[in-house]
Structures are given as C-alpha cells and as structure tokens.
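Please treat every number below as a calculation from the coordinates, not as lab data. As the structure is a computational prediction, the values presented were derived from the model and not from experiment. Cβ atoms are built from the backbone, for glycine too; each structure is taken alone.
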Structure P
Amino acid sequence: MEIILIQDVDNLGAANEVVSVKSGYARNFLLPRKLAVENNPSNAKQLQERLKQVRKKEEKMLAEINSVIAKLKEAPLKLGAKTGTSGKIFGSVTSLQISRAIREQRGYEIDRRKISIADEVKELGSYKANIDFGSGHSTEVEFEVVAE
C-alpha cells in the first residue's frame, strides 16, 4: 500500500514522502495516529501543493540568508574590550558579545549558539568567527577587538 507521510517516522521516511508499506501497518498504525494518509489522487495533489509551498519558503529564506551574509562581510565588526597595560583582555571575547555586536552594528539578530570562534580571543587584534545558518549555509565573519 502506498502512503504519504505527514510526519517523520523512524525507520520509514521523512514528512511529505511517498512510501510503500504493508496494508496492515498502514491501517492499524500509521493512519489512525495521523502519521500518514493514503496515496490517492486528491492527497497526491495536496502533497504537490505542499512541496511547492516549501520550495517557495526555502527560496525566500535562502535569499534572506544571502543578503545577511553580504551585509556581514561588508566590513569587520568592532568589539570593545577592557584591557590591561600589556594589551591583554580581561576575560575573553565570547559568541554572545559577537551576537550583540552584530545586532548593534548591522541590525540583524543572530542566535549566539550559531556562532563559533575558532580559537580563544584573549588579546587585541583581528579574528574570525563562523556563523552557521543551517541547511548547509555558513559564513565567516571578521571582527576586530579594540581597547575601550
């Protein structure tokens, strides 16, 4: 029996996928729990419409991600830090500080958990951080640590 999955089902498939299963499994487990619907012409048409909407949403999100990446690569971010007499920072620069700098200087809200710094930032100078937007899209952002 061919069915269209509405939700992800372990060891079977992802949402919006057409899979073939035994009729008893479909009738007794998948259909009553609203995990799937029968693959008939009406449901297949609804699936195509849903896939079209998902593609439009992904294209819109991809365009937005590309504009954010272009804006972030324009110029390095400036981060102020308190330093001692030798130029060393008290503490270190964290992804939270980078997230705040992006919000204040570029106007974009990026979750701090999506930002990763390659090495610890404990001195003044230029560094790079990686921002992962998900879906295989990431970018490197340059930031400069300056004394306050």
Structure Q
Amino acid sequence: MPKTVYFLNGPNLNLLGQRQPELYGATTLAEVEAECTALGAELGLELVCRQSNSEGQLVDWIQEARGRAEAIVINPGGYSHTSIAIFDALNAFEGKVVEVHVSNIHAREEFRHFSYVTLRADGVIIGCGTHGYQLALRQAAQLLG
C-alpha cells in the first residue's frame, strides 16, 4: 500500500513556467505534478497535489494531512518568510516535512533568507530549479524508509 504525501504549493506557483522564467524556468506546475506523481508511484508514494494563493487554505490542507499522510512536500512560496500560521500547522503535523524552493532564496533579497518552514522541515531543497521537487520527493521517501 503506497504512503501518502501531500504535495503543496503556495502563492504564485500556479504561474510556474510563465512568471519570471529566467528565475523559475519554463516548466509548469502541472508538468511538475505529473513528473512527481509518476516518480512517487515508483517510490511507493501516492501524491495529493494542491496549490493555493491563500495562506488559510494551505493551513487547512496541512491540518487535513494529519492522520491522512505520512509526509508533506511543501513550497510555501512567499509565505516561507512571513507565515507563523503555516509553521504552527506544520508543527501539529506528526509526519515528515520537506521544504522545496525553485530558486536559491539565499542568493536573493535579504528578506527571503529566512524561512519559518525551515524551522520545522526535516529536509530542505533550495535552488535546484523544478528538479528540486523530485529531489524533495526522493528525500521524503528516504525519510519514510
């Protein structure tokens, strides 16, 4: 029986492949989700893929994952640097958490250098482009054993 992983994406990631392709690349979120769903099946993982521009919706999905998922792979986007609510929700989740960022947040504006999510994450993948999602999924599988 596959283990369930919530695959959550925050604000503006619905524009992946369109918004600032020089920074985020040309791959769309739908393409990332399809690639990761296929990889997940190979790794014995079933993905629940969701994206929202709303902080509250992300909190609701993290809470929903309690008791339903063994891990969360999350790109909280700009909420990484501002959302104590997402941090608190992740702290209430008993499974593994892997944070992923398409760009290298440490090579960008100073306010992006800190992430609340990192304080809870069991692993962090930063600056590997959209390939980072596959690395994050592999790390989740590794953590789940």
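For which of the structures P, Q does the calculation of semi-axes √(5λ) of the Cα gyration tensor in Å return 21, 18, 13? The structure behind it is Q.
Structures P, Q were shown, and distance in nm of label points 7 Å out along Cα→Cβ at positions 26 and 42 at 2.3 was computed from Q. Here mean count of other Cβ atoms within 10 Å over residues 2-9 was calculated and came to 17.5; which of the structures P, Q was it taken from? Answer by label: P.
Can you spot which of P, Q the value 18.5 was calculated from, given it is mean count of other Cβ atoms within 10 Å over residues 10-17? Computed on structure Q. Calculating relative contact order in percent (Cα under 8 Å, 6 or more apart) for structures P, Q picks out Q as the one with the greatest value.
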